[in-house]
Structure I
Amino acid sequence: MDAQDQRILQDMLVRAMAAQRRETERAAGKPRSLKRILRMAERAILRADQNIEQAAELIPPPRSIACQAGCPYCCHIRLTASPPEILLVLAHIQDTWDAAQIETLKRKVKNTDAFTRGKSIEERAAQRLPCPLLKDGSCSVHSVRPLSCRALASVDVGACKAAYASRMQNGVPMYEPQHQIANAVGYGLHAGLTDVGYPLENVELVAALACGLNDPDLGRKWLQGTPILAAATCLDP
């Protein structure tokens, strides 16, 4: 990116992060409501998508985005998200999956979590275990996938295959504005939560799913300040 593109992107990042922080603070303030939290999380991913679309028009990627259904090479790494994003994924599963599908997912999550809980980014990449939300090579919760997923946008599927083969030792050329915008919205979401008294919780997806799929009351407990996701929290970069 040239200097002008960098200025455009920086302005977008500041605006997106500030807007998300304000909205999160309003949604998470008292009286606390799970419905408000879920709506805020939906709007956070919408904000990221809209800003990413705008960035692509103002700062076009050097090559076409290679990501598409049936291309799961990046879905073998440690993924973290905020609690509201996890609650949104859990609500989507509860509302749209049948009982048999949920039971199958519970088994997959339990088996994966047994191997991945507490692993570092490097250790998780070396394991090369697929996200339990993958189904036939595609994300089964794509419409509500966390911001960390939305941040990934490769422009070279060959590099993705090579990275997967090397257990994520090889780099992948990304569309950097998308990565930074999704992260900026995520930072705003976390900041808004801490503004109203929630602890900083960056939770690992599989561990958080293991908690939530087995506790239908997780959302209410989290709203009340119970450290229900403490076992899934990892704050390292």
Structure II
Amino acid sequence: MNSYRILVIDDDPKLASLLVEYLGGRGLLVESASDGELGIQKRKTGNFDLIVLDVMMPGMNGFDVLKEIRKESQIPIIMLTARTEDFDRIVGLELGADDYLNKPFNPRELLARIHAILRRSQPQHEEESLHAAGIRMEITKRRVEVDGQELELTSTEFDILRVLLSNAGRVIPRERLMELAKGQEFSAFDRSIDVHISNLRKKIKDPSKKAKRIKTIRGVGYIIPC
């Protein structure tokens, strides 16, 4: 994975230095930015594959940085939060973050999550395209169209939609959807999958119909009708 470039945006110089050293020593090319404004500029000038973004920064916080980046890029973003409340995680996911990690954390876990997201971001070769309910997905190009209009999806949104489309007409349990799409074990208290589904529904909604393209089967999971 030595071709992948990672940008760490964090105002804690010790943590940023640790991550540059740790991730860099494991085959990744890592740069850091000490504040949100600098991080945004570096993202524009560097060909990065993933961003590790701290929430609590002075001036421009992580949420502000995330919103600015999402205006023009769907680059995978993992957010770091020192708070244990669900609020930060839910807000980050709603704004388009792909994953989150609570501080303090083991750098090995961050590395594992980076690897998982980067693997999912690579083209899949088992199927060229998927289509159902007016949605068409080109797997190798990681491109999605709804009713002929191309959509911008985050890496995680794309992977969740891929699982649902490849199983169109079948209900996918929430825990199984999390495992297939994110490569993570499901926690009954983890609501991130619901936030991603909510974001997806907003992006793929059909304004001419009341029916949702992604349906909830209460107490079971989600389904995209054939």
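Taken together, the values in this text are just the output of simple stated rules run on the coordinates, not laboratory data. As the structure is a prediction and not an experimental result, all values here were calculated from the model. Cβ atoms are built from the backbone, for glycine too; each structure is taken alone.
Looking at volume of the Cα convex hull per residue in Å³ over structures I, II, structure II comes out largest.
If distance in nm of label points 7 Å out along Cα→Cβ at positions 73 and 169 is computed to be 4.1, which of I, II is the source? Checking each candidate, the match is II.
Quick one: helix-only ellipticity at 222 nm (-39500 (n - 2.57) for each DSSP H run of 4 or more, over all residues; to 500) came out at -12000 when computed from one of I, II, so which one is it? The read-out was computed on structure II. Computing relative contact order in percent (Cα under 8 Å, 6 or more apart) across structures I, II gives 14 for structure II. One of I, II was used to calculate FRET efficiency 1/(1 + (r/R0)^6) of positions 41 and 193 (r between Cβ atoms, R0 = 35 Å, to 0.05), giving 0.60; which? Derived from II, not from the others.
State the single structure among I, II that was used to calculate distance in nm of label points 7 Å out along Cα→Cβ at positions 33 and 137, giving 3.0. Attributed to the structure labelled II. Computing distance in nm of label points 7 Å out along Cα→Cβ at positions 65 and 121 gives 1.5 for which of I, II? Going through each structure in turn, the value belongs to II. For mean count of other Cβ atoms within 10 Å over residues 17-24, the highest value in the series I, II is held by structure I. Computing distance in nm of label points 7 Å out along Cα→Cβ at positions 9 and 105 across structures I, II gives 1.5 for structure II.
A value of 0.65 for FRET efficiency 1/(1 + (r/R0)^6) of positions 113 and 153 (r between Cβ atoms, R0 = 30 Å, to 0.05), calculated from one of I, II, originates in structure I.
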